[in-house]
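> Multiple structures follow.
Values quoted throughout were computed directly from the atomic coordinates according to the rules given, and no laboratory measurement underlies them. Only a predicted model underlies this, so the values are computations on that prediction, with no experimental measurement involved. Cβ atoms are built from the backbone, for glycine too; each structure is taken alone.
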Structure 1
């Protein structure tokens with residue numbers, strides 16, 4: 001499957017309107033990699049029980065947990081080797097941590113290795129897209145169930 005690209009004024013290739021992006025370009029973009037490196041670095045210095053300040057606007061406004069509440073603490077707990085607490089804060093924390101670590105490692109490998117991974121993911125794009133969308137759906141389902149349980153327990 002080929003992705004059609006258009007050049008913009010900045011010389012950056014972008015998918016044409018309606019064209020689907022390769023999953024590699026979504027998960028392992030330079031922006032994602034930079035964010036991952038900063039997040040992983042901070043996770044070693046942040047306290048694993050949080051800062052004591054609510055940074056989630058959803059939780060602040062609605063007084064309910066959003067689907068992502070606890071991810072920062074979960075990632076931080078993994079950096080502090082507290083895997084049980086990481087799971088308790090958010091079960092998707094280990095997956096996010098693994099993706100962050102993969103992004104950081106990809107910054108260190110050769111361009112040829114990154115291209116090899118991109119080609120491999122492109123060959124398997126159809127089922128990888130299904131897995132990706134399944135994980136997104138599972139993440140949102142988890143978040144909605146957590147909101148419902150929070151409402152019922154209040």
Structure 2
């Protein structure tokens with residue numbers, strides 16, 4: 001059996017691309033009887049998209065659904081994987097995995113297996129990377145790491 005591409009992980013959330021994060025968050029609250037969900041706004045920030053530093057803005061929310069969350073993502077400005085997905089109609093865009101090593105080892109393994117990183121960025125306390133796994137796994141993969 002071949003060495004796994006990623007062997008140290010846990011699923012944290014499923015990412016959905018939506019045209020209006022606030023509206024969809026309120027809908028999840030109503031449908032599932034949830035407590036109010038906080039919708040956040042990144043403001044304009046810099047990240048790497050397809051190998052280039054770009055600026056963009058994103059609104060979103062984490063909707064707790066038992067042991068994992070649904071992440072609602074609304075691209076507001078700038079080129080991004082999120083904008084590409086919304087332009088195709090939105091919906092399920094990724095499954096997120098928490099990895100333990102900062103993501104560097106996992107990134108190299110994905111790239112070596114023919115699945116390049118499309119977008120990467122930092123957030124308070126960690127980083128994220130979106131990997132082009134659609135053809136291999138039927139959905140994109142995000143891996144996040146705490147620092």
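> In terms of FRET efficiency 1/(1 + (r/R0)^6) of positions 65 and 121 (r between Cβ atoms, R0 = 25 Å, to 0.05), which of structures 1, 2 is highest?
Ranking 1, 2 on FRET efficiency 1/(1 + (r/R0)^6) of positions 65 and 121 (r between Cβ atoms, R0 = 25 Å, to 0.05), first place is 2.
> May I pose another question? Figure out for me which of the structures 1, 2 the number 0.10 belongs to, where FRET efficiency 1/(1 + (r/R0)^6) of positions 49 and 129 (r between Cβ atoms, R0 = 25 Å, to 0.05) was derived from the coordinates. Walk me through the numbers on the way to the answer.
Details: 1: 0.10; 2: 1.00.
Attributed to the structure labelled 1.
> Check the numbers for distance in nm of label points 7 Å out along Cα→Cβ at positions 73 and 113 across 1, 2 and tell me which is largest. Numbers along the way, then the final one.
Numbers: 1: 3.6; 2: 1.9.
Looking at the calculated values, the largest one is 1.
> Given a computed value of -6000 for helix-only ellipticity at 222 nm (-39500 (n - 2.57) for each DSSP H run of 4 or more, over all residues; to 500), which structure among 1, 2 does it belong to? Present the calculation step by step, with values, prior to reporting the outcome.
Details: 1: -20000; 2: -6000.
Derived from the structure labelled 2.
> Comparing mean projected area of the Cα convex hull in nm² across 1, 2, which is largest?
Ranking 1, 2 on mean projected area of the Cα convex hull in nm², first place is 1.
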